[in-house]
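Each structure below appears as structure tokens.
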Structure 1
Amino acid sequence: MCGIFGYIGNKEATPFLIEGLRKLEYRGYDSAGIATLDNKKLFVSKCVGKIDGLEEQLKQKPVGGEIGIGHTRWATHGKPCDENSHPHEDCTGKIVVVHNGIVENYLELRRQLANKGHKFTSTTDTEILAHLIEDNMDGNLLNSVLKALMFVKGSYALAVISEHEPDKIIIARQGSPLIVGFGENETYISSDIPALLKHTAKIIKLDNGELAEVGKNSVKVINFKKEFIDK
């Protein structure tokens with residue numbers, strides 16, 4: 001099992017991401033990483049090994065920003081290594097994705113994207129998602145993620161941030177759990193509830209086939225028919 005944790009608010013995201021990932025350690029992992037947006041610019045830090053190694057890396061090269069997503073990975077597609085650790089970027093470096101689950105048709109999608117000129121830096125199925133979102137980018141991140149996922153077979157929980165819309169986290173669920181927690185002028189995302197309890201008593205769970213656009217004071221949930229869901 002992989003772990004996903006996200007934060008958007010008025011405080012530095014990195015401490016919340018590290019704390020959240022530590023609370024997800026029980027799920028097992030072989031690598032860890034985070035991505036943040038600072039002044040509309042993406043920063044990614046990741047490594048194979050324990051969260052302690054990621055923390056040390058962040059001490060050497062800190063990343064700022066009040067929005068971010070983090071991930072602990074248990075290898076399925078692709079061996080444990082820095083390149084295969086999450087988050088994964090698209091060709092432009094403007095979109096990053098963390099993902100829990102398996103993209104069953106990733107080899108087919110990888111071939112299709114490669115034929116369009118996409119270049120890959122890992123052997124994971126998750127990196128395909130970042131490139132697929134890039135390939136379907138239409139100016140609206142939520143809609144672009146939705147369009148990309150229409151091509152995906154398999155199970156997933158995923159979180160996406162992008163320089164295109166630096167004040168939002170897009171999340172989606174199909175088969176793997178994902179929970180949103182609400183604080184005061186801040187919102188959290190997690191693979192499970194216990195990692196959220198310190199920060200919030202109000203949560204919503206995404207159901208299968210749902211996506212959400214998460215801001216620090218708002219969450220908009222839709223399904224694959226683009227129907228709004230009241231949570």
Structure 2
Amino acid sequence: MDQTASAAKPLKWYQGLEKYCWTVLIISALGWLFDTMDQNLFNLVRKTSMEDLLMPKAEREALTGAAKAAFNDDVAFKGGVVTSIFLLGWAAGGFIFGILGDRLGRTKTMIVTILIYAIFTGFSGMVNSWGLYAIARFMTGVGVGGEWAAGAALVAETFPQRSRPMALGFLQALSSVGNMMAACITWGIEGAGIQDVQSWRIVYFVGAVPALLVLWIRR
């Protein structure tokens with residue numbers, strides 16, 4: 001009786017899984033972690049980046065009164081525009097790569113989307129106009145939305161039904177780690193005393209590191 005009861009005992013969600021399942025979960029979770037890190041890098045440097053792109057520092061410091069207030073309003077408005085464009089890119093990426101993932105395969109789709117958001121995150125730190133900044137953020141959003149669609153679908157398809165809810169929950173939980181990493185990167189760069197050399201650009205260069213994930217996925 002004891003042996004029968006033991007044999008019938010259901011496995012825990014993490015038991016009896018193939019190594020491939022764990023590889024898929026780790027890669028997808030890291031992809032989503034870097035997605036959320038990128039989102040919050042933008043939120044943390046949006047104001048300073050928009051200020052630098054809209055007016056040189058020397059001219060900004062000379063502003064007073066109504067002119068300064070008007071400039072601050074312009075920064076807030078155009079920063080909101082860039083944010084909206086990023087979110088549009090996110091929606092477009094999820095839709096486009098959600099469809100392409102069925103044709104190209106989830107793994108290839110993840111490679112493409114990670115490269116897109118990593119490359120354009122780095123490019124965000126190289127632009128010299130807010131228009132190019134908006135384009136870079138749109139394309140970053142395309143990569144972010146596409147990676148989430150491909151990664152979540154890949155995890156759902158790979159894990160057995162008994163393990164799927166916990167695996168997807170773990171995937172989503174990594175987003176909070178990405179948020180904290182973004183804050184740590186920004187804090188670390190500011191703490192290093194390099195605010196005077198447009199440190200927001202360096203933040204984006206660091207944010208391009210996820211491209212290295214592609215080397216692992218392709219193995």
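Once relative contact order in percent (Cα under 8 Å, 6 or more apart) is calculated for every structure in 1, 2, which label goes with the largest value? Mind dumping the intermediate values first?
Values: 1: 20; 2: 36.
By relative contact order in percent (Cα under 8 Å, 6 or more apart), the leading structure of 1, 2 is 2.
If P(r) over Cα pairs in 10 Å bins from 0, in percent is computed to be 8, 30, 29, 17, 9, 4, 2, 1, 0, which of 1, 2 is the source?
Numbers: 1: 9, 38, 40, 13, 1; 2: 8, 30, 29, 17, 9, 4, 2, 1, 0.
The read-out was computed on structure 2.
FRET efficiency 1/(1 + (r/R0)^6) of positions 71 and 175 (r between Cβ atoms, R0 = 25 Å, to 0.05) computed as 0.90: which structure among 1, 2? If you can, show how the numbers build up before the last one.
Details: 1: 0.90; 2: 0.15.
The value was obtained from structure 1.
Thinking of 1, 2, which structure, once helix-only ellipticity at 222 nm (-39500 (n - 2.57) for each DSSP H run of 4 or more, over all residues; to 500) is computed, gives back -28000?
Numbers: 1: -6500; 2: -28000.
Source structure for this number: 2.
Taking mean count of other Cβ atoms within 10 Å over residues 167-174 as the quantity of interest, name the structure among 1, 2 where it is greatest.
Numbers: 1: 23.0; 2: 16.9.
The structure with the largest value is 1.
Laboratory data are not the source of any read-out in this text; all were calculated from the coordinates shown. None of the values given here were measured: they were computed from a predicted structure. Cβ atoms are built from the backbone, for glycine too; each structure is taken alone.
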